[in-house]
Structure 1
Amino acid sequence: MTSNLNTTTTMKKTILILLLSAIIVSCGSGDKKVELEKLKKQRAEIETKIAALQQELSKTDTTASKEKVTDVSVATLSLQTFKSFIEVQGKVDADENVSISTEMPGTITKINVKVGDEVSKGQVLAETDTRIAAQQMSDLQTNLDLAKQVYTKQENLWNQKIGTEVQYLQSKANKESLEKKMGLLQEQVRMGKIISPINGTVDNVNVKLGQAVAPGVNAITVINFSNLKIKAEVAESYASRIKNGNDVLVVFPDMHDSIISKVHYASRGINALTRTFSVEALLDNKKEYHPNMVAKLRINDYQSAKPEITVPIKFIQKSASESYVMVAENNKAVKKVITTGKEYRGNAEVISGLNNGDLLITEGYDQVNEGDKIHISK
């Protein structure tokens with residue numbers, strides 16, 4: 001229609017130019033009135049032709065009479081529980097994972113276990129050379145036995161009021177002194193043994209026969225695999241969102257496996273250097289987990305109290321004062337003002353404004369306005 005109006009305007013301007021040209025030319029002739037009548041007649045004929053062309057064009061130009069229809073795609077909205085997660089990396093750890101060393105320097109003379117052996121608390125795993133202490137104990141034992149006999153006799157005599165109190169006290173002191181020396185030697189022998197402090201499995205043996213060992217150097221590692229857990233360090237910004245009992249999805253990338261657990265412990269102390277706090281989740285021990293194995297934790301920090309509508313954030317449009325989405329109703333685009341809540345992984349919780357079963361316009365949502373006619377593509 002705009003094209004037709006422009007054509008009409010152009011033609012009218014052309015007529016005026018022709019008329020003016022004719023008048024100027026006719027000024028030089030003798031009969032100006034005759035020339036003027038002739039021009040008026042020509043103008044009437046041209047205007048009649050213009051009207052006829054306009055009428056003909058209005059019949060053939062159907063696009064002007066049709067209303068614009070936009071092709072769109074829609075997604076049916078449904079109620080679902082909205083959840084958000086905090087994702088961190090952790091590792092498998094054991095509450096009872098000990099590296100055992102000898103308590104005094106020595107040379108390994110005996111190794112009683114091998115990797116994979118099940119051991120119990122108090123079991124001797126290896127021994128060092130304690131022959132000197134053992135020899136001293138043997139010599140001391142003879143003197144101790146004699147001191148005990150002398151003390152026993154002096155005690156009997158003293159009870160019968162025979163002998164002096166000094167003799168009794170000297171025999172008692174001598175016996176007790178030798179007992180203390182024997183105790184020290186026995187402790188030296190004990191300290192020369194590598195003893196397991198827990199029930200568990202021998203995971204590593206780092207010593208060989210004849211090897212010199214010293215306190216503090218790991219000789220044998222024992223792990224209790226029946227009490228494994230996941231430990232992770234979480235940024236302090238999440239401290240208020242992670243509580244004991246929160247659900248945790250534990251993913252093991254190397255095992256291509258995952259389990260569902262719960263937060264067993266969330267530390268309340270913040271590490272001053274890393275600005276993190278510790279989180280622990282227990283494992284079910286039904287599979288073969290390994291200490292220090294990498295694991296990814298998805299900790300559920302929020303869950304809607306009831307099923308809510310969830311909408312991809314990219315379809316939410318914003319104005320100065322409100323957020324809204326476009327939905328399809330009766331083949332028309334309808335603007336729905338919404339209130340959003342939590343956001344996670346590109347989705348937003350819609351608290352109000354949408355209903356179960358609404359048709360959210362996805363493709364073409366940014367090309368339609370309120371009330372526009374739409375065609376839903378299959």
Structure 2
Amino acid sequence: MTKQSIDVAAFVWPAYTGDEPRTRMFWPEGIGEWQSVKNAVKKTPDHNWPRKPLWGYVNEADPYVMQMQIDAAADHGVNVFIYDWYWFDNRPFLEQCLNNGFLKAKNNQRMKFYLMWANHDANNVWNIELSDKFGSTVIWNGAVPKTQFDTIVNRVVEKYFKQPNYYTIDGKPVFMIYELDNLVKGLGGIEKTRAVLDEFRSAVVKAGFPGLHLQATAWSKNGTNLSGVDAAGGLSRADFDALGFDSITHYQFAHFTSLNRPYPEVLQDAKREWDKIDSGYNIPYFPHVSIGWDNNPRFKSFINHVARDNTPENFARALEMAKEFVLARPNQHPLVTINSWNEWTETSYLEPDDLYGYGYLQAVKKTFL
């Protein structure tokens with residue numbers, strides 16, 4: 001793995017494969033959510049769609065495809081992948097890109113990886129035929145009871161934490177949880193959730209690690225969630241503290257501010273949000289940078305919320321801002337998170353396209369290598 005002073009971790013949306021049979025209910029063409037990317041259309045005169053991936057509509061559950069992507073990522077300073085990981089209907093969902101793609105790629109030692117349990121509800125927003133009218137209709141609940149959580153713990157510890165390139169902080173495997181509201185709802189309240197998380201920590205120690213690093217996804221509790229997918233959730237400060245998480249980062253700028261304006265303006269809000277969390281909590285905040293936002297590929301009607309001026313040059317300004325944040329805290333683990341490696345249907349991706357080519361990846365390389 002390339003030696004660099006700051007770890008750069010990009011989220012991976014593992015839906016660009018047809019290898020998971022249950023994806024056919026959302027994307028019947030059998031290529032996963034590439035279907036929505038491929039069929040996306042320009043909806044207004046100044047709308048920057050359609051966009052095409054320079055690498056094509058590849059199967060990201062193919063180890064040869066991932067071999068190429070790992071090299072491209074590592075060569076440009078992205079040295080960690082954060083895989084969105086799902087558990088729906090009493091079993092995992094969309095594991096193929098990680099299990100069959102990344103973990104079977106011959107060069108995966110160039111990268112670290114960790115899991116973000118995307119425990120939001122699954123609804124019809126992934127199905128463009130239903131998303132406009134029935135996108136909020138729940139298909140699978142993201143909240144799980146303790147019996148299922150225990151199964152999840154066994155699976156992630158044995159199958160993932162024990163991988164030699166699983167990402168750790170102070171030797172502790174990092175496990176990120178997306179929806180704290182759903183976590184607490186499924187496990188029966190704050191006190192019971194804390195007890196279950198303590199059991200999780202004990203299981204990780206029993207497996208031979210010095211502990212577990214639990215990472216929380218930050219949301220703006222009283223703000224507007226613009227993702228179009230998830231609850232605008234959050235917990236009170238007291239409830240959050242009671243759960244005992246070890247660090248915080250974001251998943252998307254859209255979780256706390258509007259991106260429907262020039263990107264440099266968004267960065268001012270992002271910096272304020274970072275500083276607010278950093279000063280308001282006793283656990284580390286790892287700065288997050290989102291590349292953009294436009295989820296029109298998931299809808300037939302025009303969704304008038306589109307990031308503007310999020311060029312590679314302006315993205316580089318965001319990366320420099322994150323780098324300065326990290327360097328100003330030398331006693332804190334050096335980590336920056338990025339949305340994302342491949343969120344094409346939300347138009348926030350590092351993978352090269354026909355608009356900017358390798359521009360976003362080159363911005364990462366210039367900043368961190």
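A few points about this structure:
- Origin of the derived value 2.1 (distance in nm of label points 7 Å out along Cα→Cβ at positions 162 and 202; candidates 1, 2): 2
- For Rg/Rh (Cα atoms, Kirkwood Rh), for residues 178-329 alone, the highest value in the series 1, 2 is held by structure 1.
- Comparison of 1, 2 by FRET efficiency 1/(1 + (r/R0)^6) of positions 290 and 306 (r between Cβ atoms, R0 = 25 Å, to 0.05) - largest value held by: 2
- Looking across 1, 2, the calculation of log10 I(q)/I(0) by the Debye sum over Cα atoms at q = 0.10, 0.12 Å⁻¹ that yields -0.93, -1.06 traces back to 1.
- Distance in nm of label points 7 Å out along Cα→Cβ at positions 34 and 194 - highest-scoring structure of 1, 2: 1
- For the set 1, 2, ranking by relative contact order in percent (Cα under 8 Å, 6 or more apart) places 1 highest.
No value in this document is a laboratory result; all are computed from the given coordinates. As the structure is a computational prediction, the values presented were derived from the model and not from experiment. Cβ atoms are built from the backbone, for glycine too; each structure is taken alone.
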